[in-house]
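Undergrad: Next come the structures, one after another.
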Structure P
Amino acid sequence: MTDVHTHYVPRGWPDLPGTGPRPSLRVDGPATATILLGERPFRAITDSAWNADVRLAHMDAHGVDRQVLSPTPVFFSYDQEAGAAAGTAAVFNDLALEIAAGAPGRLMPFCQVPLQDTDAACRELDRAVAAGHVGVEIGNHVGDRDLDDAGVVTFLQHAAALGVPVFVHPWDMPESPRTARWMAQWLVGMPAETHLSLLALVLGGVFDRIGPELRICFAHGGGSFPFWIGRTDNAWRERHDVVGTSTLPPSGYLDRFLVDSVVFDERALRLLVDTLGAERVLLGTDYPYPLGEQAPGSLIRGASFLTADQRDLLLGGNAEEFLGRPAREGAG
């Protein structure tokens, strides 16, 4: 099995460049720590975020052959000046390689880039890939700029030209009193953010400009986009004066992106497979965070509607295509 959606946090890093509250780590014990934003606690973590041995033990217990290690989005630094964001990206990208070095071939690092500056983002992608990163994780927007922004599109074209897979993670969800309860930013804001950015790729004409050489995967099952594809197609037909900005209706681009399987319910997984096809869904868990799938692959393994061949695709075969690397012997 290959898990394409996990995160890492190094066990400390130097002071980061930039202004305002910058991320730091307070080590609370041998296996516990807290991410701080300035003086404010952001998230409690354990050594599963940085200790390769702990991570590998969890993988072995659940039959996971490979994990993609992606940055925790709070480190993206898209709100910083480009030079500071580039410096921050370099710090975390180099530390990610140190974690992955504990299990070469099993822990596969994805880098981060200063996406607010296209040239700097392309330079850091080049540097990180040359150093050993096998892909890149980006946030789904940079301030008010979505994935159809000209600079972001240029970066995606660069990643496609390099053959580097792109993993898109929602982040920086809008805050309001209505989303302050019940983790609504995560339960409502995250699916909506991903939906909006997939619309940007489709209706913003990005898929019309970038060919299928772009390998791009969206976290959390593509958010609410797969569920509402009929509504967007209907809007494209009935309000073509407003929505008809792409060559094809939105459903015509369902073969241009992938999604992970972090949806927790067999009915939702069936919707993804029915809508996108079994070849477009990849195992993901959001490890090591508590809103992730705690037993990797359990939803896919237990899904009664999947054939054996489809199950193999979701658990590992599709990841081979996305990552562009052969799976370890016995994977899947």
Structure Q
Amino acid sequence: MTGARFRTSDGAELHVTSTGPADAPVTVFLLHGWALTGDTWRRVTDELLAGAGGAVRVVRPDNRGHGRSRPTPRGSASIARVAEDLAELIEAEAPTGPVVLVGHSMGGMALMALAEQHPELFSRVAGVLLVNTSSGGLTGITLGLPGIVGRIVVAVERRVTRLIGRSRGSVLFRRSAPLRPLLRWLLFGERPGRYDLAEAAEQVASCQPSTYAEIRRAFDEHERRAALATFAGIPTVVFAGGQDRLTPPGHSRVIAAAIPGAELRICGGAGHMLPYERSRQLADELATMVRRAGSEAAGTTRKSTTKRRTGRRKAVAAGE
């Protein structure tokens, strides 16, 4: 496993973790959710590599303003910009060959923005996994709370987020332990692991305040259902947590219905953190995509080699 810095076209510096052989036939890109980091995907990565071996390379960035990536200038964080960062990262890390794209929450929204901004990239996409995410309509979220109570809580949350966005600090909180009770309720379903909760709290605490607030505003503007048409013909699996408060299962149903052939998996008892709560299930789905992509790539290579050899034989026979 290696960690490196990647500089985007607008000067942001992302921390990027790469695991697996550089010459693997398939590259998987894992995008994390709002206020989290690429470490969200550590367990899925380990389980995928255990199952797929040298057939895959996994690239997981800390999105701009998150985790170990450098703080970014005010006004430079948005879902569209995260998508642009991914396009540049794909060009740098996997300029050829099949790729599999995976997005959790905000990361899934960024994949939709990528389809909107760079549909040409999807000719190389061999599989898509959309996890705990939404294609729009997030202004109506009430965090699972009833009626007026939910609307009041969300209104207060928006106001608090605006205040957080004014902070000049580099991280949301210096200590993460006080966040755990709130995140236990907000992010997880039944019986979350103690380590999982502690790690998620550390990730949230490390987010840059201005980035946190800017991405939160971007959720209200996120309406990308039309972009889902770009996923047609690509093996796509949509995962939802049955107890997800942030992106309830109805949002995943809308996504799956908009993508011809997409498969929907609703995980009962799980919340918004499927990369922790259902890591084995996600890794198994990814392993299937990687094997299929690797097999198709090998078949294409064999056909190309056979065609070149046939062409040379014909040329020799013709005396060229």
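Quick note: the coordinates plus some simple rules give every number you see, no bench work behind them. Treat the numbers as computed from the prediction; the structure is a model and nothing was measured. Cβ atoms are built from the backbone, for glycine too; each structure is taken alone.
Undergrad: Out of P, Q, which structure matches 19.4 when mean count of other Cβ atoms within 10 Å over residues 81-88 is calculated? Please list the in-between numbers first.
TA: Values: P: 19.4; Q: 22.1.
The correct label is P.
Undergrad: Now, a different point. Between P, Q, which one scores greatest on Rg/Rh (Cα atoms, Kirkwood Rh)? It would help to have the intermediate numbers written out before the result.
TA: On the way: P: 0.94; Q: 1.02.
Sorting by Rg/Rh (Cα atoms, Kirkwood Rh) in descending order puts Q first.
Undergrad: Right, another one. Tell me which structure, out of P, Q, gives 102 once volume of the Cα convex hull per residue in Å³, for residues 89-176 alone is calculated. Before the final figure, lay out the partial values.
TA: Values: P: 102; Q: 165.
Comparing all candidates, it corresponds to P.
Undergrad: Then there's this: Kindly point out which one of P, Q the value -10000 was derived from, the read-out being helix-only ellipticity at 222 nm (-39500 (n - 2.57) for each DSSP H run of 4 or more, over all residues; to 500). Can you show the working numbers first?
TA: Working: P: -10000; Q: -14500.
The value was obtained from structure P.
Undergrad: Which structure, out of P, Q, was Kirkwood radius over Cα pairs in Å, for residues 145-184 alone calculated from, if the result is 12.0? Mind dumping the intermediate values first?
TA: Details: P: 12.6; Q: 12.0.
The value was obtained from structure Q.
Undergrad: Looking at mean count of other Cβ atoms within 10 Å over residues 161-168, point out which structure of P, Q has the largest value. It would help to have the intermediate numbers written out before the result.
TA: Values: P: 19.8; Q: 12.8.
Going through P, Q one by one, mean count of other Cβ atoms within 10 Å over residues 161-168 is largest in P.
Undergrad: Who wins on relative contact order in percent (Cα under 8 Å, 6 or more apart) among P, Q, i.e. which is largest? Spell out each step's value before the answer.
TA: Working: P: 16; Q: 21.
Sorting by relative contact order in percent (Cα under 8 Å, 6 or more apart) in descending order puts Q first.
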